[in-house]
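Pasting the structures here.
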Structure P
Amino acid sequence: MKKRKSLLFMLLFASFLVLAACGNGGSEGDGGADGEGPVTLTLYNEDGEEKSFDDPVAQKITEETGVILDIQYPVGGSDESVPLMIASGDYPDLIFAKGDIGMLIDAGGVIQLDDLIEERGENLQAMYGDQLDRLRNSINDPAIYQVGTFGVQDVPLTTSGTFQLQLEVLRELGYPEISTLAEFEEAIETYYEMYPEINGEPTIPLTLQGSDWRWLITVGDRATAAAGHPGNGQWFIDSDTGETTYKFLLPEYREYFEWLNGLNAKGLLDPESFTHTQDTYISKISSGRVLGLADEDWNIGDARNALIQADMEERTYAPLPVTLSENEQHQALKDYGFAGGWGIAISSTTEHTDLAFDFLDWMASEEAQILLNWGLEGEHYEIVDGERVLHEEVRVGLNTDANYGRDTGVGYYVYPFPQWGTGAVDSNGQSITVNTREQVIEDHLEPEQEALDAYGMDLWIDWFPQTEELSISEHGRAANFSIPSGSNIQIILQRADDITEQRITQAILADPADFDTLWEAMLDELDAAGVEQLNEEMTQLTQDVLELWGGDVQ
């Protein structure tokens, strides 16, 4: 888990925020789109990074809106930024706080947007349509405080899968069918025995990144996918009743982690999986010697690009629909609808409420969505036979250079702003995003295309259970629920997560003979921590969301 900052640093940082606010006031001048000059709006982005707002797309945004964004971000991965804002009583103009929005609402740090959306939010109304209710905060406070973050009309064309396996492993083994943990294990074990070294270094059959917050991604969430459960964060939800359970209590998760324990005992799991840094993790993958991963594409993008640049395209990875057995149905392509939950809010201290809202509304317009996704006509794409076509260097850059979007702005500002989604089309019937089926196929690397041809598939998603085979989620994703600040859910969940991260890690690395004893001890700790109360209150919250969104709780 992220380490909390010292009290001294917190006080110093709070003072800095106050001084910065006094010196800047969140703006430069009183201009804007209809004024004499651009206005600088400060934006806190929980997922942001240090970057100036001066790339070609940013300059066009300023030209159209009269807004320059001064993007602030959590320095050093600090999770104290929002509490420090509240302590100082002064806020950036715009705030993307992810799951911390509840604290800001309770502190009066952000404003309700309902009236603004109704009076001047034409683009937002058109974007969200009948899913506008999914922006609402809670059944007790059904106001809208934030917009954006997730696509409203998303259609998956790519997926990271449960596990990923090197294309070279698939080729060497004759492109076998791999859909279960046993088949995945057989593949990495067989190749490992054939090639104990790659490029002069020891081969690593499987590595995880379990030393920081990514434990939730490469350890916890992979168990969810292997169990054939939808991606609801730490929860399993009965889709008929809304009954919600802390997922690590379920026997399917025990089975998955016992499998990892056996993998470790056989020497197939990287012994540094729970101690190495993210940089070391990426370096290992970039070397080409890691056969299998349990991760998402967004976390290994740098490694993938490094492999391509080192002429090791065959060492990049194929996503696999791996589950515990053939009895589970992988949920990667499940339709969650608009996820809601997270978004960008307008602070209660901004001097530019209308401008900030008009900016967010413009970002939801067709003009803005094309700009954010495609860049500038003539510079990043051309109109050919009435359709947008990316310049070749742009297409290659987006597919192989991790910094391309950051440097040019192409695709960079889609998240966390309002977005139409990968399935949306403009008024001419063209895809709003560059991720069309044809574009994804064109972007395939040569060894990737060879593998797909061998399996008789056009896209990797063809390997997975299709969206129409899976039920539609009426509650979105529980991971994005707005958890009330200071609630029993928040407090007990933190306790439970601390227990499971520590105890499951111990169980994975233990002698197999000790696994059952360690697992039972963890369950006892969770019971003592109040997990039953956690389940009850989370069930009520899920049912409230279903009611708020118009779902049917039986």
Structure Q
Amino acid sequence: MTSGAGAEGSTTPARRPVVVLVSPDSGEVLLEEFGRYQRDYEVHLTRSVAEALDLTARVADEGGRIALFVLDSALRDGVEPVPVDGSGGYPHADTVLVTFARLRSVVPTARRLVVAHWSRFREDADTLRAGLAKGKYDGYLLIPRGMRDEEFHQAVSELLSDWNATVGGHEVEALRIVSDGTDPLTLAIRDYLDRMGMPHRVHHPGSETGREVLARWTGGPTLPLVDAFERGTYAPRTVRDVAVATFGRPESFDREQVVDLLVVGAGPAGLAAAVYGASEGLSTVVLEADAVGGQAGTSSMIRNYLGFPRGVSGMRLAQRARLQAIRFGTRFLAGWEVTGLVPGELLPDGGRSPHRVLSDGGEVLARAVVVATGVRYRRLGVPAVEELVGLGVFYGSAMTAAREMEGQDVVVVGGGNSAGQAAIHLARFARSVTIMVRRPDLRSTMSDYLVNEIGWSPRIAVQPCSEVVDGGGDGRLQWLDVRDTTSGAVTRREVGGLFLLLGAEPHCGWLPEQVALDGRGFVLTGRDVPREAWRDGLPPESLATTVPGVFAAGDVRAGSMKRVAAASGEGASVVPLVHAWLAPDGG
């Protein structure tokens, strides 16, 4: 079990994480460069692949954790491509890629970096580029040639940061959770905090910290407890309780204040609208019922987002956008579900009253509203499986639960990019990952870079023309019945986890009937709205709905691309329309 996966006392190894350098010629330069990391990591230099393999096996046997492998592109010691999965070989016999495959078979969670001497940087890049595209390693850098090569170290720090966020566990604690770690609520709270980038740790009730927190608790006997330092200790009953306690609630907001822009939903579209709205002088508030980032925030690694050549996790992308929006003055109200929208009315003087957005915790008045609530995963609809949600069955990628899957056989149901990203992340921990889809293959629904990376991974298999029809176990998921959609045959398989990423359903039940929806429940905008809603023979603006002053952006909008970059673009593009609406003659 990896650090951070359970309660204190059984998961935190004494030794520091390890960085392994492998270079026959440039070892001294690399060792000097990695000197700045030696306070927090053990840095080991090896001269050959054989030496690196021996060190890796020794660290693993001793219960240590390897955070990063750094391989010189000049490795030339001819390691035989011994297969790790019985397949008979690797797609490429190149020494660097074969070495990474062998190292990964021992430590699948470590990040992998190739460095090259300036004299062979371009030449080796040509031969190794295909491996980078297929996810066989995480980055290709030039070995520093002088002092303070901060571009090099930024890349290294990003890889180490990603490893710490998903594997290494938190050393700093903003929140302490006291729990035995086995109940679904604790797992859901941890997943929420992970997605929010909030450092935390689980402490067993019998640990020193657990006993300390329990001694100060004045309520009845209950678990889990959350100790928030400056906010004291409380007993949450839902994840929303944690969100409200951590980030505030609408009741603390001045209900008489009318804001220029209210954004409902903090996924990529909502975050972009908040950043651009606040940066251009609009008083901006964001309401979010769940974690910032939306569905995209659960992605372990997005590799095709513009400007992030080594990829970026959905959590980190969302938190950077949130901090950016806060810097410009946006206020986030987290943890309350929006329940209704009362559109503003035309006033006798020609103006309009503000829109009223209702939530479980109160209402917010706004001159303009952007609906960016995104989509939710469809339910599987198998009663026996639904009863085990949180007990081995998870909707979404559930990044925290992934750490619980070490040594398990898991199933991912879904054929979109989110399912592919979840499978790749799970393969770092699980013994095997099977992607089940009803279609014959993945290529019609998943990006090519993900299909290629999945095809290379020895731990991931694709099972087409399949659907889950039953499941069960003793207190948690232990088996699934799977039907072949072509033959109708049903087979039973033992599993340790089921991750359901079943496509998209819009979250629009709170919208009034004045906002037109398509047949699937997505918000209609622009030329797609019914002609009877056009004004003076003209359709609304491209992201405007049938209610003046109410706009839609991102996945919730009919006809959207359902991609992170597209949602971000729509969130930015809606702000000029809001400005035009708020102008004196805009209504």
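Taking Rg/Rh (Cα atoms, Kirkwood Rh), for residues 394-505 alone as the measure, the highest value among P, Q is held by P.
Can you spot which of P, Q the value 177 was calculated from, given it is volume of the Cα convex hull per residue in Å³? Corresponding structure: Q. Of structures P, Q, which gives 22 when relative contact order in percent (Cα under 8 Å, 6 or more apart) is computed from the coordinates? The read-out was computed on structure P.
Which structure, out of P, Q, was FRET efficiency 1/(1 + (r/R0)^6) of positions 210 and 306 (r between Cβ atoms, R0 = 30 Å, to 0.05) derived from, given a value of 0.90? Label of the source structure: P. In this comparison of P, Q, the computed figure -12000 for helix-only ellipticity at 222 nm (-39500 (n - 2.57) for each DSSP H run of 4 or more, over all residues; to 500) is attributed to P. Here distance in nm of label points 7 Å out along Cα→Cβ at positions 146 and 410 is compared for structures P, Q. The highest value is that of Q.
Suppose distance in nm of label points 7 Å out along Cα→Cβ at positions 138 and 258 works out to 3.9; of P, Q, which structure was it derived from? For distance in nm of label points 7 Å out along Cα→Cβ at positions 138 and 258, the value 3.9 is produced by structure P.
Taken together, the values in this text are just the output of simple stated rules run on the coordinates, not laboratory data. As the structure is a computational prediction, the values presented were derived from the model and not from experiment. Cβ atoms are built from the backbone, for glycine too; each structure is taken alone.
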